Structure 1
Amino acid sequence: MAFDYDLFIIGAGPGGVAAARQAKTYDVRVGIAEREAVGGTCVNRGCIPKKFIVYAADFALHDRAAASYGWSKCDRQFDWSYFIASVHQQLEQRRQSFLNKFQQAGIDVIRGQATFIDPHTVKIDGRKVTADKIIVAVGGKSIKPSKIPGIEYAITSRQMFELPQLPQRLAIVGGGYIGVEFSSMMNAFGVEVTLMDRDQTILSGFDDDVRTAVQQGLSQRGIQFLGNTTAKEIKQDATGLQVVLEGNDPQIVTADTVLFATGRSPNTENLGLENAGVELDEKGAIAVDAYSRTNQAHIFAVGDCTNRKQLTPVARTEGRAVARTIFDQQSPQIDYTLVPTAVVARPEAAAVGLTEAQAREKFGDAVQCYRTQFEPLFYSMTDRSEQAMMKLVVDRRSDRVLGAHMVGENAAEIIQSLAVAIQKGIAKQDIDANLGIHPTTGEEFFLLD
């Protein structure tokens, strides 16, 4: 059978873009469909605009410390409307850059919703396209629980990037990384923030010392945290939105905006996967094997539409790996055990490898942890109390470092560098033998004992 494309990709987010670019290096026919903005969640309503907001919020935090360093106080105002419009202009430039690169590479871009008609055919707004191999890279979406009365008054992270103005009072339901990051950013802008989570401590899945340190840092900045608490109902009256809570703190919180950051789900609806015979797992994600292949040998899936780590670098790596599997017969497998991750809150947190709890479950009493907590030099000149935390999880039998965790300024950059060494099997004694740069925060990893 003659196909229109050797490879067709549904979804032009990080995974789909990476797969398309890698596939074109093999001089094959590649097409890609996208129903929304090119670039996916990360570029349009995720990590890129979020990082711009973090940068803007950091100006406010440094302004508060400037007087301690001899700068005269000044009354500067923040214009959210101007700022967020500038962010969207920058995002449009990035989207246009993607399209230009597609055109230069000879990758066909088809705009619209792609739906499977049969295992080798998809329809995009009435146009039928056939392909020998197909990659589904449609990502995921933020969700709200449908059974809470008044949930229609709440928004998700997607709408946070579309706010016409900053709220005076913000209630955030969900203490995962999205809720924590937005609580930090909005607090820096002067928004009154209440953050709540079903757990007693935020950031489930991170090392306990990281969770505690970030939570303490947020509280010191004036963010109200309510543990073992969640929203039961949302009502609207003349004073704003009334969030009725249940759990340890059964009170009513008044807010102008209510953000639900309680989870994401794969974008697998309206794809016609049943027409292609593609199976989903129990969570509604596309089921794949170690090579991102579905139960249909010629159909693959990458990124957040699968039930794996939902991170941009992971999706990109999966996309490139699938292209190699299809056209280069390399069949590379991805190691998900040492994927670094970060929480771009203030304080910032980052980690790679096993938490202490995970390590003890796997290695028992052979686990030894090295930890330090200290005041970074910058804050010693200010009236703010700020602590950095660093931790290494080590297998004492082999001296191999199993995990690294940090809370503090530049945590993501520092952990990202350590991740390479840990992946190569670095031992604690190797770290001890290194000379650091003084005075820096990162050198403290070389001084842990």
Structure 2
Amino acid sequence: MEAKIGPDLIRAETASDHRKLRERYDADFDRMVALRQASIEAIRDWQFRRIQQIVAHAYETVPLYREKYRAVGFAPADLRGWADFERLPFLTKDELIAGWPDHSVSSMHDVEFMTTSSGSSGRFVYLAVSENGVHFENLQMARQNIFQSGGQVGSADATLFIITCPWWFSSTDGLFPQDFLSTRTPVAQACRVIREQRPSVISLYPSYLRELARAHIHLSECGVRLVITHSEASTRAERLELSHALGVPICDEYSSEELIRIALECPFGSYHLEEDACFLEIIDPDTGSRCATDQMGEVVGTNLVNEATPLIRYRQGDFASALGNETRCRCGCTFGRISQPMGRIGDSFVTQSGMIVPAGTIMDDAYNWVLESRIPVNGIQYQIVQHARDRVGVYLVPAASPSGPIDHVAREKIEARMRGLLGDGVEVGVEIVAAIPYARGTKTKAAISLVDHDR
């Protein structure tokens, strides 16, 4: 395979694409929807058989895996139970980057469908995606709309994606139509499009959704029945507040380019794993051992769909915890549940004693600036940056019509809250700025650590 400078992400859809999508929809979609209520035992049995297939495929056709597995004395025939699977070495982002394309892409696949990770970790990763994987993800998006809307959205309803680049297909042969706006689209223009096109679903970054809220558009009056947030961290409380302001339900999506849709927030607030797309593990980031239920750890995933660039036990780098399934969720889904992801391990803060504080915990506390400390923050954009273990900067961008001044009392309250999380010896500086200091492309992060974790 000849290496490329960069992936060709622009591919025109064809009539053949839609014929294949329709065939896949007719053959699999009802089964995919029904699987959400299958027994845990049936799901785990299917997952293990699928993992056996993927491991054998990767060993035979991808040099990266053949070399990794031979180095530890493993052959596909050795994979007879979950304990064998947990002994397989992890896959890292560095290995994917170094292996592209000759060592990481299957010899049975080309690079017709390609993507790149967003670079939110600071490094971009190229991936080839199998046609089967792309078709599955197209159906997965359709199932997602039905699930997260509580059945209020169907195959005739359109989705407007406000993201960095368009999806491969504009519909599934006419079903579940999609449209696209770039995240660089001015908000006023996006509001006009929403009013004119009246999409049933809008999928976008939380930061762009906040801009829509500031524009005072009432989405329910524009025909919108569901908003899906993704790619940036947001809190449940924030989504509920935005839902009230915009007049529509808002559900979160936990996904990545590498592992596609990992978990979806249901209408009742639980994050359900996408069990037929990704097998998820939560591990101790230091020992690599599996974490107990409710114990916070690192997300590791195995993509069950993409055979072009297999991802087996891939270290996603996010914090989350697995939740018990003793009681069935009110939404009726039997797929496993996790806590709301708490952000990248690399973005987590480190106290002077070495304790890890997830970025999500920092964001949750910031949300309580107004709820508990009565700090007037309406419309203010913030970013909290850990420059060193003993030094944190809180950067505030005032709104055009701020709800009140950030005076010395408010600053002292913010500083005290930060020290309560990170320790009394931490120097906290609160600054009013014209723009947040650290931005990567079109995405924003509310909490960033610049400290080496010495992992």
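Just so you know, all these numbers are worked out from the coordinates, no wet-lab data involved. Owing to the predicted nature of the structure, the values given are computational and were not obtained by experimental measurement. Cβ atoms are built from the backbone, for glycine too; each structure is taken alone.
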When distance in nm of label points 7 Å out along Cα→Cβ at positions 36 and 308 is compared over structures 1, 2, which one is greatest?
2
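Identify the structure, out of 1, 2, from whose coordinates FRET efficiency 1/(1 + (r/R0)^6) of positions 92 and 292 (r between Cβ atoms, R0 = 25 Å, to 0.05) was calculated to give 0.55. Each step should come with its number before you reach the end.
Details: 1: 0.25; 2: 0.55.
Computed on structure 2.
Using distance in nm of label points 7 Å out along Cα→Cβ at positions 52 and 148 as the calculated read-out, with 3.5 as its value, let me know the right label among 1, 2.
Numbers: 1: 2.8; 2: 3.5.
That value comes from structure 2.
From which structure (1, 2) was FRET efficiency 1/(1 + (r/R0)^6) of positions 196 and 316 (r between Cβ atoms, R0 = 35 Å, to 0.05) calculated, if the value obtained is 0.55?
On the way: 1: 0.55; 2: 0.35.
Structure 1 accounts for this read-out.
A value of 19.1, 57 was derived for Rg and Dmax of the Cα atoms in Å, for residues 276-427 alone; which structure in 1, 2 was it taken from? The partial results should precede the final answer.
Working: 1: 19.2, 63; 2: 19.1, 57.
This value belongs to structure 2.
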One of 1, 2 was used to compute FRET efficiency 1/(1 + (r/R0)^6) of positions 84 and 180 (r between Cβ atoms, R0 = 35 Å, to 0.05), and the answer was 0.20. Which one was it?
2
